[in-house]
Structure P
Amino acid sequence: MPQARDLGIPVKGVSWVRLHAGQTADGSPSLLATMSQTNGGLFVIDIDLDTGHCTQYPVADRKNSSFSTATFRSLQTGILYIGSAWDGHLHQFDPNHPEKGIEDLRTISEGVTFPTGITESLDGAIWIGAYPEASLTKFDPKTKTFTPFGRMDENENYLYPLAGDDGSLAALVRVVRPHLVAIDPETGSYREIGPSITDTLDKTQYLRFFKGNDRRLYLDSHTGQFRIDGKLLVPVNHLPEPMAGIHAAGEHRYQNPLTMPGGWQAHLMDDGGGKGSGAPRHILLANTDPLIASRILKLDWVGGGSNIHVIELGPDGRLYGSSYLPNLLFRAAPDGSELENLGQHTFASGQAYSATTLDGKLYLASYPQARLSVYDPDLPLSFGTEKGDNPRDLGRMDDVGYRPNDMIATPDGKLWIGSGPDYGLKGGTLAWYDPKTEQKASHRAIIPDMSPASLLWLPESELILVGMSIEAGTGATITQFDGAFALWDPKTDSLKWAGDFGIDGLADVTSLAPAGDGLVYALIGRGDHVVSAGAPAIAPRIALVDVATRTLVSSAWLPDDFGPLSWHGSHSLRTGPGGVVYGATGYCIFRIKPGTCEVERIWQRDQPEPRSGAWHTALSPNTIDVVGPIVGNEFFFATGWRLRSITLPEY
């Protein structure tokens, strides 16, 4: 069995970056920042306001406390509170006692994996909203105890609380039907108040929930302006300015910068287009006194590594890919040399889901918003949105697509992108873009309540084979459990056929590969993202289908010890030397005997280990998290933040 070799760590970036201004007990200005990463977990930096030097404090559980998804610096004590995903813990960092580091206050509440928002009431209590089930929990800093209040909505999963100094407590609930709930802080009882957003695609409907500079809670909406008084919503004629040092509900950012002693305000300058993601190194210190000059601080924090999310072969014969939170472009020679982080390629701060080459350029499609970007290896780096920028963000293909599962180029010079839908929606999109004319079009739910997961150009019929998934937007409930295939005619831009090729119990069609003579291999299974949304888990299998006759030639379940699919299972089938098709699960790499569904194990990770947390959490040191291309006889893949390869044995 071949040995896997490490080629390096392409990206060492950070995500969920937030500045937290304040002061220490002696009245000195204090500037902290929270940063997240997959290799080494989240950390806090204490920034020297004279030099920019960062004293770095790592989280205790560096494997499971990866992302600082909810943060809040107390305006009363200066203590920084951090809610971590995907372990659902609350932490605190006290700048007055840095020797304690980040203190783990343990699990917020049973079942919580992703804290969504933190706020503080006048009595010093800390309130935490969390996913799933839009739950609310109270933390008492004096007794270090948690009081769970449970769900604040019977159907939704995301909760963003704010507390007013008049005793009011309310929360924004998202994402299928965003609305506001008022909460009794003594009992946790709640009631819906005010308008809701009944159509998230209708941009005229909006809810802006905030704490004003009078320290009370307000709602600005498409139906009017209101103040929250206990459990009542009172119309007002004027809205105050947002209070400094308080999060904007649902946005995880402070609404107004807090002014530190001495009149200083801090602004992050290079944080991935305002999304708190990337490799920020510069802070602008501005003073409220116009006679005092602003200063720029250069930060020296040290990153451990960012998970890789996609790997493809570029037009120049080098490997290209994207990292996951932050979404940064990297490249490497197939031998592992020239490993280089090329930086930002899109305003989508999450990660690229798919990539392909067309006319000497690399195209990437990224979450969120399924944004398309392009990079020309022959031109110098200069990221932007205008012609001549490189990489260039080309924007969204439509208003629905969010997770661009696959992308292919067709002989007519168009790019085709299959995407899962936005949060709370059902039915993803199949879209096309013509780089020469910059024209585009999109089709939603070509099969009802389903999303394209895989695409394959069929030269014999000049059709596109689409593998469908039951994937819905995060927060939406999955109501059907069978996947499908579709044939799309790019000439008429219409659906030609849809069905299952006679496959019983068809799950998601996660990857497709040509098998020759008009036959196609399909990898069928279910990624953790679909299982976590309510679909039953199912083992992966290989199917060989005859597209012309719309029939199943053969199929076979993969052996149990091959393990489940990696995160999505996307791009897991690859064509190798001699046209032989190879595949991968999260545990092993295999090849398929041509014309059959018989599989042979090529490489197996050492010992399967269960996941610790949700599907975003990195697995053991040898898990196959991302499947890359086969170049010559080298099969490329990623384990977490490491780019890796094996040499395929002769067939």
Structure Q
Amino acid sequence: MLATAFLAQRCIHGVLLKVGHPGATLDDSFIHFQYARAIAEGHPLRYQAGEPITTGATSVLWPALLAPFYLVGFRDLSILWPAWGLAFLAHGMLAWEAHKLAEPLVGKLGGYATAAMVLAFAGFAWCSSSGMEVMPFAWAIARATRLACEWSERREARTSKALRALVMMAWVAALFRPEGAIQAALVALTIAMFPRKNSLISRSESLLALSGAFATPLLLLALTGSTRSNTTVVKLMFGNPYYQDGLLWQTAVTNARTLVGTILNGEVWSAEFLPTGSAPFALMGLVALLIVGVQSNKHWRVILILALALGMFIPCLYITFLWNRLRYLWPFATGFFIGLACLAKVATDLGAAVWPRARSLSPLIAGVFVGALLVRLDWSIDDVANSAHGIDQQHVKIARWAKTNLPEDARIAVNDTGAIAYFSDRHTFDIVGLTSEGEAKYWVAGTGSRMEHYERLHASQPQKLPTHFIVYPEWMGTDALFGDYLYDATVTDSTILGGQSMRAYVADYRLLGSGEAPWSGGVVTDTLDVADLESEADHDYELLGAHDNEQSVTKGLNAQGDWTLDAARGWRHADRFTLDFGAGGSLVVRATKTPIRHEIWDGPAPPVIVDVLANGANVGSLTIEEGEWDEQSLAVAANGKTRLELRTRDGSLFTSFHYWSVH
């Protein structure tokens, strides 16, 4: 704890020196603080009073732990003091748990070396300084693992008191982060395999721990009607419409290769935390863990520690795990440090075959691992201060500006929702959907779907739309909705930020709905608005292998010379959907050719020839040119609901905006 206190002093002193007051290294920290505030104010799980219940916090338990501190007066930035205190306390307790996990495998000195690795690891120092739930979660899963090991190895330890402690830690792990459900399940499996008595009743005690794995999903189901939090909707590939079947697993494998070949190797995103070339040692450590487990007859302990380490691969199922200085990965690093201690033991055991005194060098080799981690610590502590400064000068600064300069009834659209909600005391509209219920699926779908969603809200529930935007404009792709520029907070030297400038605008919705009607006129029987999720669902529109970032929003002149706004899906080889033609009529298509950057033509680019099929029969073709959007009409000899397919002849690509049946 003295070592942890010294580390905390170094990190916090760096922040105070750079920022001048407490500062968070991540905007996400303020999401937890805002939920803690909500609990203290008596509207838990409602990001702001009067708003629907939302599930935007990564952790259920962390805001609940901070809420009493907010209640007794730790407001504004002072909430960071209890957050820091709890996080660094968890850091010290994690070092102790790591020692206890490793000691039966590598001896007392090896256990101390493992604890030293935990304390020397720059990733843990960074996460402790963030004010996030990372270190309490890392401690919870390590402690749950250690208690499960001791339960399995000592029959006399299987008391009612030990059972209560084990079940409690299963619940704590699961409530700190969704990934903790894995530890809860492993604890349940341990109790079932090593019951207090050889009876069905004793084995059924495992259900007490297993229920912890389902606690958060069931709570979410009861409160929101869904077992998934908004965070998982936004970040997890499961359920994402663009990551289905083979692509999901292909991306997961790619992420796993990045994790092993780049992250664990101390390159690019992890260079400030790990020494370059560390991946082979990390993997050899897991092999050594298995060897030591066989030698010591601690098979179940090794399985549980190995599961702890391999938990680092869970975020490979996220679209990306590179957010926030890899905070989704580091809680599982403890298992790898135990593996390194085992590697030192195995190496010296092999050396003893040549030189019997080689075993005495095991602590020295483990000390080399500690030193290799320690040299990265100063770099990380500097980054803590720089990150806190960047968040303070951008997110916090513009949030305080909003509190002073925007009307009290303002509703601010944000793509980083933490500090702006926490400091501005204004209602926010979370574009990403973490803290605004129902918005996540539109963020996941893409830019065009968000714009079409806003168009629907503008027509039916305009009071729900934001009055202002405070965003990174380059994230949005909807510049047409930005009205008068008001203010910006610009920071050029902080890599933790989503962009150099966060800007404030008045919202401008004058063009919403301007692209709904065909320019060529006629009486519309049915409309498919491409990228509008509700319209696509109503017309059985098929994604046909669509990917992320293929949507767009176009502002341009229509055939009458009026400004028009419409969303689209690009990079389409084909479109397939159902359209109602009533008693018969024509198909009107608004589309353009998708430009391909690598195409080089001597003269105008050739058009895209699109064949049109109605209920499987070819009814003609369309010629779609590159450049400004265009509308074309084609007679379709069909009545009622008709299954249409448009497909290019030569594999060229087109961008589709709208389809109408008219007569």
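Listed values, structure above:
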read-out	value
Structures P, Q, by mean count of other Cβ atoms within 10 Å over residues 78-85: label with the highest value	P
Highest-scoring label, criterion being distance in nm of label points 7 Å out along Cα→Cβ at positions 230 and 254, among P, Q	P
With helix-only ellipticity at 222 nm (-39500 (n - 2.57) for each DSSP H run of 4 or more, over all residues; to 500) derived as -15000, matching label from P, Q	Q
Structure responsible for 27.5, with Kirkwood radius over Cα pairs in Å calculated and labels P, Q on offer	Q
Label whose coordinates, when distance in nm of label points 7 Å out along Cα→Cβ at positions 6 and 542 is calculated, return 3.1 (choices P, Q)	P
Structure responsible for 3.6, with distance in nm of label points 7 Å out along Cα→Cβ at positions 198 and 286 calculated and labels P, Q on offer	Q
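Every number in this text was worked out from the coordinates using simple rules, so none of it is lab data. Please read all numbers here as calculations on a predicted model, not as lab measurements. Cβ atoms are built from the backbone, for glycine too; each structure is taken alone.
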